[in-house]
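Scrolling down, you'll hit the structures one after another.
Here, each number is a calculation from the coordinates, and none is a lab measurement. Since this is a predicted model, take the numbers as computed values, not measurements. Cβ atoms are built from the backbone, for glycine too; each structure is taken alone.
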Structure 1
Amino acid sequence: MFETQDRHYHNFKRVRAMQQRQWNNEHIQYTVYPYSKIFERETYNKKIRSTLKEQMEHKIQTDRNDQILKSFESQILIQRDRQDLESDTQKQKQHSRFLFQTTVRNKELMENKWESDQWSRVHQWHVERAIIADDPINWSKTMT
């Protein structure tokens, strides 16, 4: 054997003793023997009733607190949902405005391109007519 005890054995014994005392308090104090005195039975019943009453009040209070907490959380979620919906509609409006502006710009660009193409075609026709008019093959001016 060792000359010294395990250094944790003393603490282990204390913990076991405290656990045993707690278990005894929770279980043994409520046991009433069938042949006990009337006064002991009445105090036992009174203790049981008061304990049950406290437990019921505690349960009711915790249920109320849970309900309040849940309603508060639901209000927060509803508010967040509204904010998200508003931000989504704002984004959608902004996106549609951007697309409309892009469409307008593209339309203007296409119209400018068509106008430029028309002008270059007309200019090309005038240039070709001038070239044909000055061409020695077309001195009779029949090709214009």
Structure 2
Amino acid sequence: MTTKVNVDGFVQGLRATRAKIRRAARPAAQAAAEHCYSLARLYVPISEEAHTFYGRQSKKTGVTYHFSPGTLRDAIYQVYSKSNSTAGRATYHLSWNHTKAPYGYMVHNGTSRAPAHPFITRAMNAGKPDALKIMKAEFIARVQE
């Protein structure tokens, strides 16, 4: 007795599902990154008045940099990382533009005279539970399309 089963359709279905899963990774990761990005913009401290930033060479050169309130908030960004992503795995980075707000590191990590205000770390820690839910929901929606 011989039984033949044609599994070509099943295999094609699996391949199609795998392709959907791989395509769903990036939008799902972006949705989670967007949530943490929003929190970082919410948590970043904003000065009430414009302020001046003095670089290391300011005493020698006299060069200072003036920044309006909200400059650091406006310098926060999220970006897809091609180098840290693969098929089915997407990575996003959340940081601030160091050219637009060179003092961001000192605000985030503090100095010997100023306390740290780790707005990125706080956003990632506070946003993680909801970001995971958002990512899961987006992933499922994309796979079921």
Worksheet, complete the sentence: FRET efficiency 1/(1 + (r/R0)^6) of positions 53 and 85 (r between Cβ atoms, R0 = 35 Å, to 0.05) gets 0.15 when computed on, of labels 1, 2, structure 1
Item to complete: Assuming -17000 is helix-only ellipticity at 222 nm (-39500 (n - 2.57) for each DSSP H run of 4 or more, over all residues; to 500) as calculated from a single structure, say which of 1, 2 it is.
Response: 2
Item to complete: State the single structure among 1, 2 that was used to calculate Rg/Rh (Cα atoms, Kirkwood Rh), giving 1.79.
Response: 1
Worksheet item: From which structure (1, 2) was mean count of other Cβ atoms within 10 Å over residues 37-44 calculated, if the value obtained is 18.6?
Response: 2
Fill in: Structure (1, 2) behind the derived value 2.2 of distance in nm of label points 7 Å out along Cα→Cβ at positions 61 and 77
2
Item to complete: Could you figure out which one of 1, 2 the value 12.5 for distance in nm of label points 7 Å out along Cα→Cβ at positions 21 and 133 was computed from?
Response: 1
Worksheet item: Rg and Dmax of the Cα atoms in Å, for residues 69-108 alone was computed and gave 17.2, 58; which structure, 1, 2, did it come from?
Response: 1
Worksheet item: Suppose you compute distance in nm of label points 7 Å out along Cα→Cβ at positions 45 and 117 for every structure in 1, 2: which one lands on 0.5?
Response: 2
